Structure I
Amino acid sequence: MECISIFDMLKIGVGPSSSHTLGPWRAAERWLSELSDHTLLSCINTVEINIYGSLSLTGKGHATDYALMLGLSGYDPVTIPTDEIQAAVAAIKANQSLLLAGTYPINFHPDTHIIFKKEFLPFHANGMEFIAYCSNGNVLKETYYSIGGGFVVKETLENAKVNLKQFNKFPYPIEKGTELLSFCKENKMIISEIILENERSLRTDQEIDQGIEDIWNTMLQCMYTGCHSEGNLPGGLNVRRRAFDMHQSLIGNHIYDSPQSWLVEIRKTEVKFREILKWVSCFALSVNEVNASLGRVVTAPTNGSAGVIPSVLMYYLVIENHQATFKEIKQFLLVAGEIGSIFKKGATISAAMGGCQAEIGVSSAMAAGALTELLGGSPEQVLMAAEIAMEHHLGMTCDPLGGLVQIPCIERNSMGAIKAINAAELALNSSPENAKIPLDKVVQTMWETAKDMSSKYKETSTGGLAVGVYLSDC
């Protein structure tokens with residue numbers, strides 16, 4: 001069993017991919033941390049990284065090479081000014097060197113020291129091997145795996161032991177939906193209350209609130225930025241940003257000067273059904289356009305699906321409850337994080353292992369369950385909503401054009417958000433006693449589907465739309 005906090009499921013980072021960008025970035029940081037002995041770091045002449053499987057096949061489009069260079073250079077994805085990323089990478093390429101851990105100069109030629117290998121390592125589709133060549137002749141090697149959502153592990157039981165130790169701290173240890181419902185029933189508590197008690201075993205209330213506030217502010221800033229950015233996305237597909245035009249048609253000539261005042265202004269607008277669809281789509285598109293341009297987003301549970309949860313939460317704030325405060329935002333994210341952890345424990349949140357059902361499908365289930373609780377649904381209805389949302393994403397492939405997190409990834413976030421809202425409404429108007437498929441069964445089915453799915457449809461860009469559309473036509 002894993003101890004998975006909501007802050008594991010909802011992480012602040014840089015786009016475009018949690019598994020292919022944030023994961024490798026964190027792996028580089030972790031490797032340097034494990035080599036933190038100054039004698040080891042100071043003797044390194046150069047570093048070589050071998051990238052395997054899905055990381056290799058779509059790594060260039062997912063900025064895996066950028067992430068590795070920045071991670072080795074000591075930059076943090078949470079704090080690095082995103083407008084400085086291109087310049088930092090350009091300097092490394094031009095100088096053919098970098099400052100290891102921000103301190104030790106080493107020779108580094110990105111074109112030859114980052115090696116993209118097509119073969120897959122047996123443990124996971126996203127493998128990377130770090131090799132350091134030292135002045136004393138020693139060669140230091142370590143292999144890491146980016147397993148989705150920014151999570152990084154080694155092929156050992158070391159991580160599992162740490163997680164199990166933390167897991168045992170939880171007053172309400174949860175691996176499956178049935179266990180979560182049992183705790184709710186026994187303690188006469190709703191899901192968010194159960195999860196808050198688990199979080200309190202790891203952090204103070206102040207730390208929890210600050211962490212959630214940071215997550216929400218990042219989401220809000222991301223939507224705001226996306227709605228106010230014009231032009232084409234980088235990468236060569238010449239995909240035009242659509243959130244800007246859509247937002248302009250919806251907001252009109254209103255004036256505001258910050259994401260917070262923007263939210264206040266949106267809440268004043270009268271919205272009809274068709275405009276609701278436009279607003280939700282606009283929010284989702286805005287996030288993933290920022291993500292595609294190496295902007296700062298929240299993995300929810302991944303970068304490729306980062307737009308679903310904030311857009312559904314904005315739907316609640318803008319459409320359903322204008323009086324909602326931080327209390328409801330906290331409640332929403334607590335529930336969403338826990339549903340995501342159930343999918344990670346029982347299946348996967350890695351598109352390289354399970355296709356896009358592991359990203360958009362999981363994020364839609366997270367958002368559907370969280371919205372259901374805010375709308376007054378019972379714990380049983382919350383899990384029912386999550387099940388309904390995933391049920392209609394089963395088998396979704398991950399086949400991005402050009403290995404970029406743009407087509408069809410950006411649009412899929414708006415579709416996942418609308419499905420989440422629909423799933424919540426269906427659950428709220430249904431009796432859980434009549435449900436035929438429990439959440440745990442759909443989690444199991446998702447994993448079985450993932451194992452049956454061809455590797456062509458698992459973030460390799462070797463099947464589906466990735467080869468069915470000529471890039472010259474884009």
Structure II
Amino acid sequence: MYFVSEVERFGKVAVKAAPYYGGKLEIVPKIPVRSLEDFAVWYTPGVAAVCKAIAADKELSFDYTWRWNTIAVVTNGTRVLGLGNIGPEASLPVMEGKALIFKFLGGVDAFPLCLNITDRNKFVEVVKTLEPGLGGINLEDIASPDCFYILDRLRQEMSIPVWHDDQLGTAGATLAGLYNSLKITGRKLSKTSIVLFGAGAANIATARLLEKAGANMSKMILVDTKGILHAEREDMDELMLKNPWKYELALKTNKAKISGGLPEALEGADVLIAASVPGPGVIKKEWIGKMVENPVVFLLANPVPEMWPWEAKEAGAAVVATGRSDFPNQVNNSLVFPSVFRGALDVRARTISDTMILRAAQALAEFIPEEKLTAEHIIPTMEEWEVYVYVAAAVAEQAVAENLARRPLSYDEEFVRARKVIERSRKVLMSLMERRLIKPLPQVDQP
């Protein structure tokens with residue numbers, strides 16, 4: 001099929017381009033080097049004065065070094081999207097790609113760090129040791145339920161922002177898309193019945209964020225590989241011990257104690273948020289037909305959604321979103337993480353709170369004015385780069401309001417700062433491409 005062949009074509013280009021460029025990233029100096037005398041400033045003996053100043057006041061490390069704008073993208077490769085447990089080496093191209101997006105869309109200096117660690121406690125301890133040299137941590141592609149444990153501990157035990165994008169980024173983008181979908185279909189979040197298909201990192205985080213946003217948890221249903229979650233399911237004792245995050249949601253949701261699978265869960269539902277396994281054919285048209293009139297359907301599996309979006313439309317869906325850029329309404333965490341970190345880093349936040357994520361989702365949704373909001377355009381695209389400035393300013397303002405900022409900035413101050421940093425990052429890359437210091441993509445023979 002066309003869309004499947006497109007995935008194959010992109011893969012062929014990626015495999016040829018990887019050795020051609022030798023990776024996606026490099027470190028380039030940003031200070032002038034004109035003679036040996038400059039090294040005396042940037043390194044020895046001049047650097048000693050900078051070191052002494054930081055030794056006297058560690059907070060100066062944010063002013064005197066790259067720490068203010070630098071994060072690590074950390075993984076162990078145990079749950080790479082669409083690929084599974086492929087290990088740290090094979091996950092490195094994905095982490096490079098994430099770092100590229102951080103820089104181009106958020107102006108954030110990010111570098112990949114792939115750890116050969118599967119023990120979650122050891123993983124936590126290793127990441128904690130990185131704090132003195134970084135402004136933040138982006139966790140990536142870590143298997144559930146370890147990802148919840150690792151994130152919760154690091155958020156509690158570190159004094160720099162820690163974020164797990166598969167959880168928080170996906171949840172933030174999903175909530176933004178849902179806000180606007182409910183506007184289009186005339187619904188209120190507090191009165192909406194929501195089915196989440198898939199109970200891994202993305203949907204568990206989405207359910208938790210929906211609760212904070214005001215969703216009615218008693219009307220929410222989660223469906224995992226064993227069927228519908230409810231308080232009396234036979235594996236509850238096992239969940240309590242092995243996955244307390246899913247266990248907690250089983251107690252809070254589905255007060256009607258509906259059992260069965262996805263078809264039963266969708267009976268009379270307003271919204272479906274699927275973040276399960278790649279399709280097509282995972283979700284059937286007749287199941288969508290069981291939902292109420294004009295339902296909202298999010299099909300977020302990659303690289304192929306759980307069902308084709310036109311099938312959901314044919315089954316009656318009023319709004320359909322996927323995780324892909326070649327379909328309308330791409331709900332993608334790339335719309336969230338660059339700007340959340342931009343705002344958090346600029347105010348030197350100690351953490352990224354759930355309410356900061358809520359503000360990010362609201363700002364992302366509100367970027368589309370009501371007169372331009374349609375069923376085919378519920379969320380900005382990554383090409384609308386100014387959205388990252390608006391979201392960064394909202395996140396920074398929220399961090400200041402919660403007393404989480406080391407360096408308080410107003411909304412307007414952060415708006416100006418974020419625009420300047422992001423614009424510079426984009427201009428640098430464009431300039432390098434125009435001067436052919438970055439070579440054009442290699443050609444790939446078509447079949």
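No value in this document is a laboratory result; all are computed from the given coordinates. These numbers come from a predicted model, not from an experiment. Cβ atoms are built from the backbone, for glycine too; each structure is taken alone.
Kindly point out which one of I, II the value 5.9 was derived from, the read-out being distance in nm of label points 7 Å out along Cα→Cβ at positions 259 and 419. That value comes from structure II. When distance in nm of label points 7 Å out along Cα→Cβ at positions 83 and 243 is computed for each of I, II, the one that comes out at 1.7 is I.
Please state which of the structures I, II yields 2.6 when distance in nm of label points 7 Å out along Cα→Cβ at positions 331 and 411 is computed from it.
It traces back to II.
Determine which structure produced the value 15 for relative contact order in percent (Cα under 8 Å, 6 or more apart), calculated from the coordinates; the candidates are I, II. Of the options listed, only II reproduces it.
For volume of the Cα convex hull per residue in Å³, which of the structures I, II scores highest?
The maximum falls on structure II.
Between structures I, II, where is mean count of other Cβ atoms within 10 Å over residues 139-146 highest?
Looking at the calculated values, the largest one is II.
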